[in-house]
Structure 1
Amino acid sequence: MVNDFPQYFPIWDKLTQEQQNRILSVTDMHCIKKGTVVHDGSPDCLGMLLVRSGQLRAYLLNEEGREVTICRFFEMDICLFTAACVMPNMQFDIFIEAEKDSEVWVIPACLYKNLMDESVVIASYARDLITNHFSELMWLMEQIMWKSFDKRLAKFLLEESTVEETDSLRITHEKIANHMGTAREVVTRMLRYFQSEGMVKLNRGTVDITDRKRLEALQ
């Protein structure tokens with residue numbers, strides 16, 4: 001599986017042969033089961049993650065144990081949240097969980113940091129990744145602070161439908177609450193309102209989108 005690594009690494013062709021060889025010599029493939037916490041928010045430097053298949057979720061966890069999803073990582077996405085030493089100014093304890101069975105390459109953080117120090121191309125790419133990561137975080141904070149919950153929930157349901165490629169979402173109210181950083185009861189009340197308005201249909205463990213246009217109008 002290392003053989004197809006170059007197809008997934010966006011700037012591979014811009015690296016020298018020596019740099020490519022160094023990366024391939026130490027990069028490991030990890031098969032991660034759904035539900036596994038890949039990174040527990042500690043400052044340890046696991047390394048840079050490159051997703052070959054599956055789906056990862058980055059989230060924050062407050063002192064009361066409430067979660068809020070920052071972003072997700074899909075095939076060919078790169079996560080630097082697990083490489084704290086590459087991002088020394090990061091002040092957030094960010095957790096990474098596998099939402100589906102996943103295959104990820106782990107590039108040791110020490111190697112990537114060394115490559116950043118010697119390569120303008122890699123340093124620039126890392127800065128772009130860090131900027132994108134924090135843009136996701138700032139966007140999330142703006143949503144929480146300024147956007148009403150009905151709009152946020154409508155947007156989440158539509159995005160989940162796109163990710164799963166179905167209007168019948170197998171997801172619990174608790175899981176939605178974890179994604180959105182709120183209480184399950186808040187989610188349940190709003191979903192019941194959506195159901196009373198004919199926008200969704202609720203069943204045990206599923207949420208069926210029945211009026212996509214009205215949900216889109218809420219965003």
Structure 2
Amino acid sequence: MCFSPSVSFGASAVLATAGAVAMYQSSGKPQRVLAAVPLLFAIQQFAEGVVWMSLLHTEWAHWKGYATYTFLLFAQVIWPVYMPFCALLFEHHKTRKKIIGVTLLAGLLLAAYTTMLLALHVPHPIAEMHHIHYELDFALARKWYYGLLYFIPTILSLVLSSHKALRRIGYLFLISYIFTRLLFHFYVISIWCFFGAAISLLVLLYITELNKKKKIIVDHNPDLQDQII
């Protein structure tokens with residue numbers, strides 16, 4: 001995250017609280033998987049807070065490798081798989097479900113390849129200009145099409161959803177990604193993950209709204225209770 005370790009740790013606390021509330025309010029597997037998104041972002045932001053501390057304070061230096069790999073595993077491996085998986089669980093439209101399934105497969109392939117690259121190459125976080133730049137020592141990270149490979153599973157899967165709330169989250173991810181690419185190109189991984197974490201707070205609002213609608217429907221049609229996500 002940009003700015004400072006205190007902001008990263010603060011964001012982690014807010015996300016953990018929102019995620020816990022969302023998890024408590026969720027019902028059914030699709031909702032629970034979605035509700036975990038802010039919790040996972042909380043772990044990622046906490047990890048970057050530790051990265052910050054390791055770069056600013058020598059007594060934290062031994063934590064740098066662990067925290068860096070934790071942050072990058074979320075950024076480069078988990079999100080390209082988790083986001084299309086969420087979208088797939090909520091999808092009932094047959095054609096959209098097939099397409100989202102393809103994005104999930106793309107995410108799995110990308111995650112597997114990136115995991116191998118992270119295992120073979122040591123990433124180096126660099127703190128400068130109140131931001132963290134993650135130097136990834138492999139060719140794929142420097143290719144122009146890497147952003148497209150990442151975009152397909154992580155963002156397009158949500159944009160393709162037939163659920164308005166998931167599409168809204170997907171569009172916000174897209175806008176924030178373009179904004180970060182244009183203004184903070186050298187720090188994309190760090191800054192865009194922070195924007196993604198902030199946007200994930202909408203998950204709590206979505207689950208709250210979804211359960212309100214579900215209650216109204218079930219009150220009028222009790223037989224539909226097990227059929228509504």
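Every number in this text was worked out from the coordinates using simple rules, so none of it is lab data. Predicted model, so just to flag it, every value in this text is computed and none were measured.
helix-only ellipticity at 222 nm (-39500 (n - 2.57) for each DSSP H run of 4 or more, over all residues; to 500) was computed and gave -13500; which structure, 1, 2, did it come from? Working shown, then result.
Values: 1: -13500; 2: -22500.
The read-out was computed on structure 1.
Using relative contact order in percent (Cα under 8 Å, 6 or more apart), single out the structure from 1, 2 with the greatest value.
Values: 1: 20; 2: 25.
Structure 2 comes out on top.
Computing volume of the Cα convex hull per residue in Å³ for each of 1, 2, which one ends up highest? The partial results should precede the final answer.
Values: 1: 131; 2: 112.
Answer by largest value of volume of the Cα convex hull per residue in Å³: 1.
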